[in-house]
Structure 1
Amino acid sequence: MAEVRVEIPYKPRPQQLAIHEAMESARFGVTVCHRRLGKTVMAVNALIKGALTCKKQRPRFGYIAPTYTQGKSTSFDYFQHYSQPIPGHKVNQSELRIDYPNGGQVRIYGGDNPDSLRGLYFDGVVLDEYGLHPSQTFSEVIGPTLIDRGGWALFLGTPNGKNQFYDMAQEARKRQAQGDKGWFYAEYKASQTGLLDEAFLKEQRSLMTPDEYAQEFECSFEASVKGAIYARELETARTEGRMTTIPIDPTIPVDTDWDLGIGDKMAIWFSQSLRTGEIRLVDYLEGSGEGCPYYMQALKAKGYTYGKHWAPHDIQVRELSSGRSRLDVARSLGLNFELTPRLQSSQAGEVEEGIHAVRMLLPRCWFDSTRCKAGIETLMHYRRDYNTRLNEFKASPVHDNASHGADAFRGLAVRHEMPKIVQQEEAQAQPREFAWS
């Protein structure tokens, strides 16, 4: 096929151009950006260029947003706009995909459904707002899709606490300092780029707390997550040294508290309870798209001596297709659950009372900072969204990737903190139809 010169209507800013040039030689890049830098436009054009110039057969490139819906709303219009001058390109609206005449393809995916990425291959991916992705998505799902063809990955985002994006930024910074040409790191603060008008920045400073401004415009990973529900309690635990290395006492049984999320997402906290009232969080497990046998095997592989396994009441819901509940399935595999006590209030009130229970419990908690790292991140990022119209935080917590671990921990707190009479009433209200562990 004869080469065709195509001029795309994109004139990169100096910062965008620097990222493009760095990715010409590096395989992995991390860019920490202030708001309004233009990272999404840059990412879209990097992927289009990759799909058009890749010399391998059937080039595949992916834009991976925190959620599929977010990817569609923030980037698909850009993909269509900048692909417009390319003769013979085809847009597939239903799959958020664009095919190019050389066989190359770009497509939008969501980190909220990592299983949709399994079994694919990529020559290049951009993970936008990487701090909002599930913490293990890259290492367990996306990374392997790059291996066969030596694909590249670019991690973009604005800080949102010390999560996997922070870890990746630290890794890239270290590799670059060591002279590793396969990695690059870049950081763009609003005070340094000069891209945003000072009057605009002044207005933003007046509307935001210092932490919010530092996070959004000065690329601070140290600032608190906006609206974080347990920020103060977790910071206290950190300063008091209660996030450390926790040896597992073999004489104390390990209890588990589960959250059964939509789409088979699971979150499990592993804890040991001392007679002194101290709670040791010794491990955490989260996954999606796996059935009960997978988690049974995972629990067995950890080799703990288990006490009780606690699950929310929706474990009793029977599926229309099979007529069986997840409680039935677990029982058939030898895993017997206790039901986490329910609070006597509306659903919204139950969540709020549960949050209060967590705040009451956290001062008694010690966390293994390594085994519980992903779980601690869910607690750090469990937050309320901000209603800009009313200038206040919304009542209901945001339902995102942090929700599952936070909900499982809320169940743990409820069973520890609620008055004993609540548990007694719950026991009387719920007939024991199966053997308790």
Structure 2
Amino acid sequence: MSANITFNPRHNPNGGSLGPAPLPVKPRPSRQISPESWGVGWVDNPVATTAMQGAIAKIMAAEGLKLEALKLTGSTAYVRFRNLRYEAAPQAVGRTARILTQVLPASVETFRIEPTVEGMRPSIITLQRGDIEQLEHAPNGARLSFARADIGVVAPQDRVNPLPGLYPKLSWGLAPYLLVSVFDPNQPITAQTGLEASARLDLGSGLSLSGAIRQPVAGNLDTDRVSDSVIQHVRSDANIYAAADGPLVDRLTVDYFFQPGKNLYGRISAGYLEQMYGGVSAEVLWKPVDSRLALGAELNYLQQRDFDQLFGFQDYDTVTGHASAYYDFGNGFHGQVDVGRYLAEDWGATFTLDREFANGWKVGAYFTLTDVSFDDFGEGSFDKGLRLTIPVSWAVGRPSRRNVTTTIKSLSRDGGARLNIDNRLYEQVREWHDPSLETRWGRFWR
């Protein structure tokens, strides 16, 4: 028995976007016809500026954007926001700019839009209001609007005090989950499904406590296959972890993100970091806003969790770490090299190449070579695989930050295994940098 599904990733199943249309750009009246509307007397009127702030925050919330800070002068608006909805970063910037034209007085010509990611501010995007008014319906409006935008580093004079009441903030959710494994010689396809309850408490800028509890419902990941690995079992006992009947703690961490200097980003995570390991993970990334190259380093102290995935640990602990280099080759191709120490205390390197498409799809391949011999590694000789990321917005036709990622690889072995952590810095930062913004700027007017 077999099943086949044929589709074209360039066309989503809904034939287009089902989300609400953006607000139109509101043109300003001519200075000659209405000179009083171009006055700046409102700057010294706290009632007027407070009303503008409230109106902007309300409209942004309806658009899936969180206003975090606002500073107004007679000619410039500094806006800091968090993107909660849009898979493409330029779409969030474009909607923010449209909202500002709806509310701000005519004298405000410059929009300095500052996105935040986990409390970090990776860039500031400067737009001229006149360009937005002129290019909204231009045939080549996307290309011209990007050419006239300035993407830079947040300068000291741009720093804005956050709005009151942002923290603490609690969010939670309940959703099904699905885990799939392939290429087990005894059972070519195994899977597990269940329910996941997740919660997150934002305590301050860049500081959060988050976790997820899972209850397996059905599946066959808990095979009776016994690992024949001759090195430390760091991944090959995955079927024993899958046998836990729950409820189980999938992850429970405190995370702190920060910017220690210009072009530098940092992360510290502690707790139950993933299904099999808990401990402390620290990372630093160097990534200039206009550079195709990024360099990073990560260091972890880890202890293997009990098979029931509650709060206990096994005897095995280790220190792992990698130095990483990332490069954007253009045309959607991204390369990555990680060199360092893996979970089984083997040393080596992982080479990755991904292709990212303008609609958010990503497909890539990787392989890892370490000082574990092919014979000791076992079936497959060395770690390798393919990975695919599909944005949820492509499937459902509505804007969403969520995506589904799956890795197709041979049976999990112990050589070349890394910590699975989903908030590494590079992917969080680069979407707000050039050239990633340019690649997806076509969605600025969407």
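Coordinate-derived values only; no laboratory data. Just so you know, these numbers come straight off a predicted model, no measurement behind them. Cβ atoms are built from the backbone, for glycine too; each structure is taken alone.
Before moving on, here are some points about what is shown:
- Source structure of the calculated read-out (mean count of other Cβ atoms within 10 Å over residues 202-209, 17.1) within 1, 2: 2.
- Source structure (of 1, 2) for helix-only ellipticity at 222 nm (-39500 (n - 2.57) for each DSSP H run of 4 or more, over all residues; to 500), computed value -10500: 1
- Label whose coordinates, when distance in nm of label points 7 Å out along Cα→Cβ at positions 50 and 378 is calculated, return 6.6 (choices 1, 2): 2
- Taking distance in nm of label points 7 Å out along Cα→Cβ at positions 66 and 90 as the measure, the highest value among 1, 2 is held by 1.
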